[in-house]
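Each in structure tokens, the structures are laid out below.
Bear in mind these aren't lab numbers, they're just calculated from the coordinates by the rules spelled out. In this text the structure is predicted, and so the values were computed from the model without any measurement. Cβ atoms are built from the backbone, for glycine too; each structure is taken alone.
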Structure I
């Protein structure tokens, strides 16, 4: 028996960062229950993925060699078969488009509660989870009834697992019923992905309503060029159509975890903070010393951004 089964995720031939975050979350649950952590990797180059997933804290990696990209019917059958075989106490999945696709069906099959978009949990005495409500304005603690459950975790809330592991890797025959696979994946196309992917950037220069006018964005791009960084934005910039949707950080945009996040003219509304608080180092530039962004910033410059940004650019150039 494996007490925790965590489902990993890949796209276009690469494991997604959330696979290692769900590994950390799964290990946390396994430690609390005194059991093992097993990972499931479904489709694609499963052997290569298994090697990458052999990190510290993983007891077993089960590979299901079915298909290449995500398919609802294949994933659902595979996870259900693994769960039936391993009998885990908890099943953990990423709170992503894919995870939300199969999680309800799997939870129904297992007849267990499903709790989604979890940002924290405690399993020391039954499962208690924390979720955000009202657009991130408040947090709610939920005690999950029973001793079994399925949870989806929000990306960016757990540190990615790493280090050298010693997991056993086993090929698992999920015995997929082809007649029950009612959809066919012909390929993957990123809709509106634009020319950048802010979720992969190591350094982000992010701009908010404090920039005042679209023409003023020039100084932001100049700083980004000097830093070899990528430009992102808060929602008001995107709503004004000054930058495209793919640049937006926040609950209605993308979750990012760069090494450095420079927030310029961003007040720090909860909806925006939810998408970037996992950044390794946060630098805030805002002329309002009481701006909420300073509550989470590692470094802050309380001054006029129109004075600070050009000065920084000059220094980095």
Structure II
């Protein structure tokens, strides 16, 4: 029996082990012209809607989550990183990290989220946190826990494939975090107690905040002092990219990190319902695309390694978002 017609034409292979989709020559040529310092990737990789875009055949999220799914993803010419979200909800061990490292090429660098026990001052009232909901978190900015459960396994397992380790501070009660200045002081003590790393092509620390009031001069100085990087976040809860860049002192360190997460005026729940199964651009955002394309080119001219990770909920389909972004980077036309 003949296979299905794929999204880029041609025949889908019969069911079997998942592999990479056929990439059009024009897109491959665009990828070849991108700066070597630019790492583009998606936020996670386990989406069945990407059949024909990233994967050569239909597969369930559980199958795509295996090393074979990651290996197929990493063979796409545009993708030189991926955002690992599952580590935000539960730590993984060095062996699991090592399995991911073995699945990707030598020049691939992971952007890994740290376990949220490091970054929640108080546990949210959410079923995931059970009876802890509403209670103070003793592990908040605890370097001992972070080194043992997060930093150690990450460095040991990923080795050469480690890129940014992202400490994402969800929107929460600022007073519980110590207020803007108290938070900066606690962040300083936390980073000072971690194994020292400086931003660049290798492993380093990145910080993402979702309370704009935390973007203070003290916060910027703390990051600069420890070689850490503010993660620029395209999200309705945060100021625009230019404002974040200025307030957080971006460009003072040896790398730039961007996460293009969510279109303004949409919640994750609304975006998920609107965009699933994440196989097409539903709400193109040419303004953000243009800003990020210029940023990517400017950072390449300064030889600053740059990570740009796109979420499906940015425009509807992150592989298509990144393809459009890559085509817009000056010098790749």
FRET efficiency 1/(1 + (r/R0)^6) of positions 129 and 265 (r between Cβ atoms, R0 = 30 Å, to 0.05) - structure with the largest value, from I, II: II
Structure (I, II) behind the derived value 13.4 of Kirkwood radius over Cα pairs in Å, for residues 17-104 alone: I
For 14.5 (mean count of other Cβ atoms within 10 Å over residues 209-216, calculated) the corresponding structure among I, II: I
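By the measure FRET efficiency 1/(1 + (r/R0)^6) of positions 25 and 177 (r between Cβ atoms, R0 = 30 Å, to 0.05), tell me the structure among I, II with the highest figure.
Details: I: 0.50; II: 0.05.
The structure with the largest value is I.
21.3, 65 is what came out when Rg and Dmax of the Cα atoms in Å was calculated for one structure; which of I, II is it?
Structure of origin is I.
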